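Asker: Next up, some structures in structure tokens.
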Structure 1
Amino acid sequence: MAVLFDSAAVATSEADEALTALFAEGGVPIRVSHARPGAAGRTIVEHWSFAEQDMFVARGDTLRLARTRTELKAGAPEGIRLGYQLTGSSRLVVGEHQEADTAGQLNITDLTQACEFTQYGHDAAVASFEISRGDLGLSAETVRRSAPLLKHSPVYPLMQAHMARLCAGADALRHPDVGPHIGHATVQLAQALIASAEGPGPRACAILNEALYSRIVEYILLHLVDRSLTPERIAAAHDISHRQLYRVWSHNQLGVAEWIIAQRLARAAAALTDDRQRHSPMWAIAHSVGFKDAAHFSRRFRAAYGVSPRVWRQDSGPSPPGDADNPGRRPFSRPR
């Protein structure tokens, strides 16, 4: 997490202009003010990156963010803002549509539209997940029609739960193995949310299945080291049947259980070549990635990589004297 702005670092009279300038530099011009300047306390903007996607959290009582025609002319990126009210309450005005949201509620704004957002509460905070039009894959017209109808979508509670978890564990979820999947899952859930807001249809169902698959992958990667992770537990965590889990997973070449093993082996292979774990015993490496038994780990590793974990580690180390012509050579560099 990076703190992009903290009003405590600037004079009170200059805070709004300083944050307005920061948004402009970031390519999304926004006019910052406060609905009740006298009540305004500290304003903070935080940022997380999940591969190609960005999430911001803006904290501040009576904080008002507006995109007028002036700001749109200065810069109107093709994309959407998915908003999730963390604490406090808010009011959003987009064209003729107005809505008031409390903690836990969602809204979507087309960034090419004029809008005004104001939040209230001494601890008020809102998360904004930004998605480009290219990644979203839906037209501006579809977004604008669906925005006032989000609460009618069957995906709405799924998106609420996803954003709550994302905001609560954003720092941990930025893990290199997980972050890209988190971003992808969020985009697909947003697609399903928007596509299904106007009513169910073939496209909405297909997008929802894709989003469900991404959520399952995300869940597996987050719980990969848990040795009790099973297909039954994964299905229960997503409120689906065992049969539905395998139907959603059917396009993957590996079954659920085998995919879990493959991911654990990949993490083990990386750990074995990590200088910080150079002297960790094999059983510790095996347990750290989710294997219950070191012997089973060794058998599965050899079957996948063609050599034992010990040889894999040795081949990744410094070349022995007399082997300067072929330093660091690893004869088996990829799973078979």
Structure 2
Amino acid sequence: MSSYLRNVWYVAAWDHEVPIDRPLPRTILGERVVLFRDAEGNPRALLDRCPHRFAPLSLGKVVDGCIQCPYHGLQFGGDGACTRNPHGNGAIPKAAQVRSYPVVERWSVLWIWMGDPDRADPGLIPPFRSMDPESRWVGKDYLLARAEYQLETDNILDLSHIEFLHPGSLGSDAVKQAESDVQQDGNTVYSRRLTREEQLMTSLAQRYGIPEGQLVDRWLDTRWNAPAVMELWVGVAPAGAPDPRAVGKQVPFIHLFTPETATTTHYWFATSYPKRMGDEGRRRAESDVQYLREPFEREDLPMLEAQQRAIGDSDFWAMKPILLPGDAAAVRARRVLTALMKAEQDSKAEKASAA
């Protein structure tokens, strides 16, 4: 079975990572890709390899919406076709073509399709309206994790770990007693956690405007879409309400994972506030992301990377992991992803046998 699901949209970059005048190299699913913008500002993606002498195109520059090879100056458009040969009479060799990838800019993100381009339907991109740059201030950041991407999914879908891994920032002694529920709608998995009468860490309570010493009910509700993108709503309400979600306030946190290789993962994370809040919303979005980077970088990543070293090349399920109640959502997501990859491989095999 393939290591990756191919016919699905992966995150390739934040929108601001690819300016109009500069290419961005990125390895996705083990393939070197170069991202750039054409003359109209639309995002484009090509295999990061010139077909002449195989120089990385990302070392070149963007010229009139095309990318120019740094070695001999051949230029390629967003469809991968060579548009200019500066040598001799300028004739363009018929084989001067680079693989191109469908790319869509949506929800502050550049999404790339690594599979059959004829199946690249933008309607399949999961909704992330909480990152709509037209209506919300979006605070964004990025980390590279030296761990397999499904370990990252497990980490977000099982937030019971925050009591133990993040005791000084995100966790509390009450987390392990959370009321939890897991639902599945088609291939989408939902995890809902509610902790009652919780004493938040002082730094976290201040961010929510919670008076010192006040107990709260806190919820962490996550939506997962294949292969590894999640929208997490974190909310708080004064302890004791029959339905805290109906009376409290909540903030979205986005976690987007794309495999770089079999053992490394691109990690984009974000939060946002309505633009009607003005500069206060912008400042809070940026401040919240800065606050989160500390536990993500200094606590989550070292643990995930230690897991990866312990697992090595072994198959996750072959190692027979024991399961705890908090694993339900992550296990469900792994099974959905496995089924999608198997269906994709079966369809590919059927087409090959019919050819």
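What follows draws every value from the coordinates through simple rules; no lab data is involved. Worth saying up front: this structure is predicted, and the values here are computed from it rather than measured. Cβ atoms are built from the backbone, for glycine too; each structure is taken alone.
Asker: A value of -7000 was derived for helix-only ellipticity at 222 nm (-39500 (n - 2.57) for each DSSP H run of 4 or more, over all residues; to 500); which structure in 1, 2 was it taken from?
Answerer: It traces back to 2.
Asker: Computing FRET efficiency 1/(1 + (r/R0)^6) of positions 105 and 193 (r between Cβ atoms, R0 = 30 Å, to 0.05) gives 0.40 for which of 1, 2?
Answerer: The read-out was computed on structure 2.
Asker: Starting from the value 4.0: which structure in 1, 2 was distance in nm of label points 7 Å out along Cα→Cβ at positions 41 and 177 calculated from?
Answerer: The read-out was computed on structure 1.
Asker: Out of 1, 2, which structure matches 17 when relative contact order in percent (Cα under 8 Å, 6 or more apart) is calculated?
Answerer: The correct label is 2.
Asker: For the read-out Cα extents along the principal axes in Å, for residues 81-264 alone, a value of 51, 39, 26 was computed from one structure; give its label from 1, 2.
Answerer: Answer for the origin of the read-out: 1.
Asker: The value 21.4 for mean projected area of the Cα convex hull in nm² was derived from one model only; which of 1, 2 is it?
Answerer: Traced to structure 1.
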